[in-house]
Structure I
Amino acid sequence: MDTWNLIKTERLATADAFGELTDADWDAPSLCDGWRNRDTLAHVVATAELTTGGFLGGLVKNGFSFNKMVTNDIKRVGADEPAQLINRLRAAAPGTNHPPGPVPAMLMEIVVHGEDIAFALGKTIHHSTEGLLGAAEFAKNAQPLVSCRKRIAGLSLHATDMDWSTGTGPEVRGPLVALLLAMSGRKAALDSLTGDGVAILRERD
């Protein structure tokens, strides 16, 4: 399965997982600092719909501030209710538009941000094995914006539910979803992991 098909599969799985969430669920905090679950969903949809031209135009409009652009996109897209946003995510699922950067970054984007909502609520997204592995393989070397490579430097990560590992050094073990979230700086996932490397990850931003 190619990367765009994996992205489509993960977008649809994410949409399927969130159809029954309540308003209280959507207003609860996600794993993204300062974002409610509905804000994270709006970001996912905005990114799925974004073209290269839209990204560049958005940067210009926001004074070349990436963070300001993201914040304003969340406000704009988040004007829709979550049910509408889920429908928009389904519609965007097969699309291949994306901002500048490697396509696998879009796979990591949907898996991690979907889990920012699901993991925080104790919900399950039925990820494909290929989607999770692809996201983890990209994340282990990802540095710009996400700092994964630096965060896990000198550590050995081992998934306990799939055939995946990376690195050498003090060990971090656990489900691949939790490892992916930990690589992405989500400290809430560390309680699901074991090994001498977990304490080191707790000290890293």
Structure II
Amino acid sequence: MSHTASSDSRDAILTAAQRLFVEKGYHGISMREIADAVDMTKAALYYYFLDKEQLFVAILDRVLDELSALVDAQRAANTTCRAQIEAIVNAIMLLPVERRAGLRLASQELGNLDAATRQQFIERYHAQFIGRIADALTDGIQRGEFKAVDTGVATWALLGMMYPYLHTTPVPGALPTATIIEQLLTIFFDGLHRAA
């Protein structure tokens, strides 16, 4: 099997498995179902991944790599910290629905991993995503763009506002449109207080 064919097969497995994990949850699918979804034998699937946990971690790593690259690109492309945060939120929330839903997998299914694997992923998640959002907010505080607040609290507040829109079926009647994203960002940056 060529390296390209092997890489293509691995990508196809990850894509199909991610869709199944989102739809049915970690315990709702079997390696047999994943193999069937990519039209390969179960033995061939085990050539790529030793078990379901390893496959799930590979999906989480792929989602994390995408998030990390997205954050880096938006920070590099925008000069103000507010513009960076706005661009990051827009880029995440306007991802195709299946990729957006993949972002929820870590929080929903992470408890199914063994303790050591779970801790390793949490550390990577914080270093490659959460920490980078916090860094943008810290930079904004240091530049005087934002008031001095706890950046950890601010980071989780922002992500918490985004979280309902990461479902395959988000808040009823509220797909993450440009208008909704703008409202979310206005509430995050400016609050609900009406200026006198």
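We did not get these values from a lab; they are worked out from the coordinates using the rules stated. What you are looking at is a predicted structure, and each value in this text was computed from that prediction instead of being measured. Cβ atoms are built from the backbone, for glycine too; each structure is taken alone.
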Problem set entry | Origin of the derived value 53 (volume of the Cα convex hull per residue in Å³, for residues 147-186 alone; candidates I, II) | I
Exercise. Out of I, II, which one gives 62 for percent of Cα pairs over 12 Å apart, for residues 11-50 alone as computed from the coordinates?
Worked result: I
Exercise. For which of I, II does Cα extents along the principal axes in Å, calculated from the coordinates, equal 44, 37, 35?
Worked result: I
Exercise. Here distance in nm of label points 7 Å out along Cα→Cβ at positions 35 and 115 has been calculated and equals 3.3, so which of I, II was it run on?
Worked result: II
Problem set entry | Computed -21500 for helix-only ellipticity at 222 nm (-39500 (n - 2.57) for each DSSP H run of 4 or more, over all residues; to 500) - originating structure among I, II | II
